[in-house]
Structure 1
Amino acid sequence: MRTVHVHLFPGQGDFTIASLVRETRSGGGLREVARQVYEQIDEVTAERRLPALAPWLLGPNPPGGRELAEAPVGTSQLALFGASMTVHQALCASRGEPATLLGVSFGEIAALTAAGAFAVDDGARIAYDLAQVLATCPGGLTLLRCSEDTAQTLIDLLELTGEAVVACVNDDRETIVSGPTAALEAVELAARGEDLAAVRLRLPFSSHHPGLHDQAKVFEQAVRAYPVAPLGPVVYSAVAGRAYTSTEDLPRRLADCLVRPARLPPVLRLAGRARPAALFEAGPGSALADSARRVLAGPDTTVHAPLGDAGFRW
């Protein structure tokens, strides 16, 4: 019987380059995979006149998080896309191909690329295109340590419905709210008044907000420029709330990530129906794996964050 693995592709909220830099410094298979991935991506950085990532991230003086964030628009998104593809490909080499992929927000680009819908270089171009669109999305994103219902109640009590909106539901303890800066400040103040932690994400844009309809259309048209191949593994979308079908309009589904919320628990449970032997976070952090552990809590569920868990064995 085939061992079922699931690869989880995170969004931008938990991105840190330090874990990838640390794990690739020792050399070995992961470093070689990273080199190959980023050299493919550097075809795109050259086109878009961005810093070449392979020599920068894998060289003797890699950037810190702030330096990467201050680089030209699109640089950090391409670095994150590359980190996800690196972990995915390294896991495929050591553990075998996954039966299922699950994408959350920005992570859907890497998930669909890993599933064969897009070539790696085109996946990188899509990540760059999204970065350009996100630069036109005013506002921000705030993480609240509470359930979706509690977050929505705060928004309603503040009479901010339509301004501040639930953007992402990570699990029953974490909800992300999107909206204009003033609305987020009001939500954060109200949350702290209820002894709820509220943390503004270090992302200079909003997303998953119905007010971004125009930006979503621009992004959809950009994605339509790239060829789309049939999906290999099953791909679940936290925004669509289901697995993608063979006739899916993928450019539109990716654009939905700008205007529709991502709800992780329902799709995690759907992916869990196959009783996977393990789930792996294909990214540089561990927040998505932590949510998966909470949602799928049980003795038969094993969740790993290869770049976030100390001592992970490739």
Structure 2
Amino acid sequence: MVLNLLRRVWPQTFPAKPTLTSANLPPQSNRVVIITGSTAGIGLELARILYSAGATVYIAARNEQKAQATIQALTAEDPTASGKLNFLPLDLSDLTTIGPFVTQFLERESRLDLLFNNAGVALQPLTQRTAQNLEPQLGINCAAPYLLTTLLSDVLTRTAAHAPPDSVRVIWSSSMIVETLAPRGGVPAKELDNPSSNVYRNYAISKTGNWFLADRFAKKFAAAAGKDEKAVVSVTVNPANAYTGIYDDAPKLVVWMCKPIFYTAREGANSLLWAGCSSEVTAADSGRYIIPFGRWHPCPRGDLIEEMSKGDDGNAVGLEKWCERVTADFR
């Protein structure tokens, strides 16, 4: 048991060097990208890379002033870049903002090549509920990106039909906490509506939920494509133990203990870059888990794989149904 945990954790704690970075990224011209949580941390670094490579990048954020400052800073850094940066308001703690975000996006764009469900919160107490009174980790990390991806599924599917095979993707950011603190089965059904008061457990459940949702959408996109190989690819990725604002609410002792194994936001962005742009990711890989800085997970937890394979009896479908229920009024 300890050996298996070590096999899962070691390559994520001390990852191999990235094989895809801004230095060897092919041009991303004519590609349209949405990145949630892109005014800081890993999302900001990813936006910087893709913008400089020529992509049209949508900064999806709740703070317009911060988003506009981000856009100004990135364009000043690389004034000759052929990419574009746009802001659209999105607050994942309030499901009422997601529909209008999608409407505004579709008024501007007819395609979507990459959706990075990158934004998230960690270690939020039960007292800090979302606008819809959901436990914050499940609400912001799972229910909100589920709704966003659902509302964008049609444009993703249409884009995939005409884009190069395997190039249209949805990337769900997870965490190594899935390996260490997620309960057996990943997302216990009884805790969806009655969450624990343990913030670490709730965060681990929500990050496992990101993998479960990546798998559920992978199956949906494959079914939508039918025999056509041009399905939207849906994968999840642990970017790395990157020292970003997500640790703002973590105990200082925990942050201090983790500092020796922290990586930069730029390094974490390389994991997402591989997930979104590497030619090694294909439709056959949809639903799989990526580890830093762009490798397939060598030995994912068997109990989580089992839940995803159970169908209607598994916790992955259970989470999907819960997300459907709590977002039903906002579609």
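Values quoted throughout were computed directly from the atomic coordinates according to the rules given, and no laboratory measurement underlies them. Small disclaimer: the values here were computed from a predicted structure and weren't measured. Cβ atoms are built from the backbone, for glycine too; each structure is taken alone.
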One of 1, 2 was used to calculate relative contact order in percent (Cα under 8 Å, 6 or more apart), yielding 21; that structure is 2
When distance in nm of label points 7 Å out along Cα→Cβ at positions 91 and 235 is calculated for each of the structures 1, 2, which structure yields the highest value?
-> 2
When distance in nm of label points 7 Å out along Cα→Cβ at positions 163 and 275 is calculated for structures 1, 2, the one with the largest value is 1
Name the one structure among 1, 2 that FRET efficiency 1/(1 + (r/R0)^6) of positions 51 and 147 (r between Cβ atoms, R0 = 41 Å, to 0.05) of 0.95 was derived from.
-> 2
